[in-house]
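Trainee: There are structures below to look over.
Rule-based calculations on the coordinates, nothing more; no lab input. Source: prediction; values computed, not measured. Cβ atoms are built from the backbone, for glycine too; each structure is taken alone.
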Structure P
Amino acid sequence: MGRYFIEISYNGANYSGWQSQTNAPSVQETLQTTARKVFKQEIEIVGSSRTDAGVHALRQIAQLDFEPSEELTQCVFRWNMALPDDIAVRQIREVKSDTQCRFDAIYRSYQYIITRKKDPFYEGRSLFWYGALDLDSMEKCCQMILDAHDFQAFSKVHTAVNHFECDIQVANWQTDGHLLLFNIKANRFLRGMVRALVGTMMEVGKGRKNLEDFAAILNGKDRKKAGENAPACGLFLVEVGYPETVFV
């Protein structure tokens, strides 16, 4: 029996989040249940990131220990045939037996999508906002994010972490036609952090807060002072990165 990483994409609209729950459908439980049926083994799925209810993933990574009875490409095919249309396994790749997908990740990246025009193809996968936004000020907020280390002000309260420090490697806004995209990459993220950052930067963009307010919130470490979380539907887990040394 070996350890394997699976690369997964999913539309999170119909799920209570990644993590298994007793009273609501989750991505983790759906993958686990179908894997046990397909491979006829007692399989446990462990994810690298616990996305919230309604959040999507382009490239989530999870791990499982199992004994493949056929080529991995065929395992992917059979698994996908059993999964609902809103979850897809992209690939299965063997890793070293002591690898942990959550703790061995060296970075994660997210993207938040805002549509500036009504677009049926982004319905349920973006935030539709047609009002004015000061993008220059929102980009200046990104520079503050890059210079910061403690993000307690943008973390959910009562979360079990030892510290609130994150090493932000990328933070920027970009436009693509009628889309406004926030990109962020870091070694780790706190619960609710990206949506809280987006929600607060939008407050700056709308003129309800200024850059001095944003700096004070960032340095003040008080979640109550930050803006509301942006809706989950616009958030995508884009990538989880690992050193090549973890792979067999």
Structure Q
Amino acid sequence: MDTYGLIGFPLGHSFSRNFFTDKFLNEDIDAEYRNFELTTIDELQEVLDGHPHLRGLNVTIPYKEKVLPFLDTISKEARAIGAVNVIKVARKGKSVKLAGYNSDCIGFERSIQPLLKPHHKKALILGTGGASKAVRYALENRLGLQTITVSRFERPGCVTYDAIDADAVHEWPVIVNCTPVGMFPHVAECPKLPYESMDGQNLLFDLIYNPDQTLFMRNGAAHGAKVKNGLEMLILQANASWEIWNE
């Protein structure tokens, strides 16, 4: 039986495992999906050695960047982003080759593209982690938007939240939250932004999907902004993983 899985730590509730288990059952696919909690990325070799039918892996926090040195090939998108969340495992005899990809950028692009309007030429990206890098790649290289990253701390190439005023949310009408702020159970929190200055020209996309509507989204919607959460993106990136493993 073919095996697929997720590496990360800690894993806890796994969207990927539930998604693929349901997919395999509903589509009568003879395969299994397992969670592999690794306390260090060096344990990846044990997973490969102990599961000879392993064909693919998803990668989550904290290994999207740490896994790069273990890969034989890396797609140009994943290399540009600097993070991998999909690994294709190819075996030939005793030889194992690992190819890294990034399906986060694919899922995000496919999810936000139908919402973009001609005036959506600039975007604010909240957060500096691996997800924000994938979002930035999709916006700039796939969708043609200009972006700037917003950080809590001063760092090269970023602005701080203090710089985001009424003029900024008009000049940069697309705002993507790539931080965990507002995620369950901290549902009363949201990124510090001038929501009262937003209007129908703004588009707020939150990578969080629990809760369905974050305070970030509710605050934007209250002033007319179009809003969307990250559930569809998650499903689309999972489907993209399957495409990569089986191409």
Structure R
Amino acid sequence: MGMTPVLEARGVRKVYRGGGGSLVEVLNQADLGVHRGEVVAIVGASGAGKSTLLHLLGALDEPTSGEVLLDGVSLVGLPPAGRDRIRNRQLGFVFQFHHLLREFSALENVMMPLRIGGWAAEPARSRAEEVLATVGLAGRMTHRPAQLSGGEQQRCAVARALVHDPRVLLADEPSGNLDHANSGMLHDMLIGLVRTLETALVVVTHNRALAERADRILLLDGGRLHPVRTAEAVP
């Protein structure tokens, strides 16, 4: 594991304007450093700000103050085109719901980030086929999302997130919509892939079994991240 974090949050604060104009502080001086090949689980009560933090780490939103850095480069204050480029080429996202485009096949869904990023059709197809095979969907590539099971849909979403070999994979309750057996399979696949690819994984989860497999577990409470030894600390 390298000495310099691939993804870092420094003193991140996020304040929203609530009903009646009052200010609601979700994050307060949150600090985080994640290294290549490391799996970090973020746990905490509902409403603690876990998804907000993930959106800031993924350049989907900007902090009120503080910095988010990817490979030492600040993501704060970038023009929209610059943020879009970083999300497309260096970050991968997996959410609770797969967000696959229903009119496209599994193969076309996984090719999409590469095509948007400027890849020619044939190299994009070849790479998408390779990653789909890695997640066990070699025989399901021509199927549309509605023809896939819930577990297969989520594996397709993971393939789409990893197809461009991102520096960091950000996952928000990736198994939250799956049954116990499919959750276990997804966890095995996720952990195995990030270890093999040496991609950093930051996963927000209420699933204790997944959290326990991380290298570190951080509890988000009071707007800050606190290291904990076990997911039993989750409220």
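Trainee: Of structures P, Q, R, which gives 4.0 when distance in nm of label points 7 Å out along Cα→Cβ at positions 125 and 221 is computed from the coordinates? Present the calculation step by step, with values, prior to reporting the outcome.
Mentor: Values: P: 4.0; Q: 2.6; R: 5.4.
Value 4.0 for distance in nm of label points 7 Å out along Cα→Cβ at positions 125 and 221 corresponds to P out of P, Q, R.
Trainee: So if we calculate relative contact order in percent (Cα under 8 Å, 6 or more apart) for every structure here (P, Q, R), which label has the highest result? Could you put the intermediate results ahead of the total?
Mentor: Working: P: 25; Q: 15; R: 29.
Looking at the calculated values, the largest one is R.
Trainee: Using volume of the Cα convex hull per residue in Å³, for residues 77-148 alone as the calculated read-out, with 107 as its value, let me know the right label among P, Q, R.
Mentor: Working: P: 150; Q: 86; R: 107.
Clearly, the read-out refers to R.
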